[in-house]
1. Which of P, Q yields 10 for relative contact order in percent (Cα under 8 Å, 6 or more apart), as computed?
2. Quick one: percent of Cα pairs over 19 Å apart came out at 69 when computed from one of P, Q, so which one is it?
3. Have a look at P, Q and say which one yields -15500 for helix-only ellipticity at 222 nm (-39500 (n - 2.57) for each DSSP H run of 4 or more, over all residues; to 500), as calculated.
4. Just checking, which of P, Q has the largest value of distance in nm of label points 7 Å out along Cα→Cβ at positions 47 and 135?
5. Which structure, out of P, Q, was Rg and Dmax of the Cα atoms in Å, for residues 23-110 alone calculated from, if the result is 23.2, 62?
6. Using distance in nm of label points 7 Å out along Cα→Cβ at positions 63 and 119 as the calculated read-out, with 3.5 as its value, let me know the right label among P, Q.
Structure P
Amino acid sequence: MSYAHAYVEVPHKQCRQCKQVLALSEYWNDKRSKDGKRSSCRKCLSPAITAWKKRNPEKVRAMNSSGRRQPGKVALYMKRYKAKAANKIQAAQRARRRLDPMKDRARDAVRRAIKKGALTRPTTCERCGEEKKWIEASHDDYRLPLVIEWLCAPCHRKKDKAALQEPTP
């Protein structure tokens, strides 16, 4: 059987405003309509939606805070995921620890030192000086576990990325 002449027909429909016949992917979803798509294409609706958002900032704020962006829902999802996948998570942690045990020992030493009070976690980054809620311990040499630089997450990622790009002797 030859597939040279085979093709897939993409469903189309006519936009109510511009009257162009476009593929269904050019329309936003709408649960209320029969075909599951809005009657006007994205190009036609975008200016209208932008104008509505400018006229109704309080409704937009309410939709964003009560709708998709709910931190409580994310936390609940993560709690359920961790409960279901506890064995999977523990296996991944064991594998990571086996890959670089010296790195893991250094992290544990920092955790213990903070817990005992020998080290205190600062609130400002040593590189950029920004005050952040969470500052991470960055090691240059894992053989010296308590010789660390306190960095915010963006500075820590930049430092690690630069270290990966450096040529090793």
Structure Q
Amino acid sequence: MGIIQPEKCCCFSLRTGAMILGIIGLIASVSSFLSSAITAAEFDKTTVPDDMKPYVDYYYAAWAYFLPSGFIEICVHLALLYGVEKERHGFLLPWLIMNMVNIVACGIISFMAFIIVTMAHNFGYGIATGIFTVPFMMLYIHFWCVVRALFVEFKQGAQATQPIRMAMPC
């Protein structure tokens, strides 16, 4: 059984769907990067309450993660947009890799949330957590499959248009 190859993204073509995903992702990553940068620039250690001072280093660690990762996400979404526009499959690969890592991480976190909620409350709350998270995970996987289908389409098109090279006998 192979990976699902959708022919459309919702009611759009694969190309249009990937462009929409790239634009939405770019807007989200730029806003995340800017909010992290502004918060880091405005942070004043002297105004932190005494009981929170031991946690100040965690703020710096979070910014050390969020600022570079936000910049990387911006670059990845720009690469997706460029790859879709120019039909270059190699530019779609960073987006596919980054989002597969995100899908796996979200799956692990969702499973852990199910276990924690089930143990802390009861099985009904755990099921409610699953009912809430599973549709979003399925949608996320569908979007990944859309970009992968476009990647395969561009790659097959690139291989079909490459000239055949033959070695000349000496």
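A short reminder: the numbers here are calculations on the coordinates, not readings from a lab. All of these numbers come straight from a predicted model, not from anything done at the bench. Cβ atoms are built from the backbone, for glycine too; each structure is taken alone.
1. Values: P: 10; Q: 31.
Computing relative contact order in percent (Cα under 8 Å, 6 or more apart) on every structure in P, Q gives 10 only for P.
2. Details: P: 78; Q: 69.
Label of the originating structure: Q.
3. Details: P: -15500; Q: -27000.
Comparing all candidates, it corresponds to P.
4. Numbers: P: 5.2; Q: 4.0.
Answer by largest value of distance in nm of label points 7 Å out along Cα→Cβ at positions 47 and 135: P.
5. On the way: P: 23.2, 62; Q: 16.7, 55.
Matching structure: P.
6. Details: P: 4.7; Q: 3.5.
The value was obtained from structure Q.
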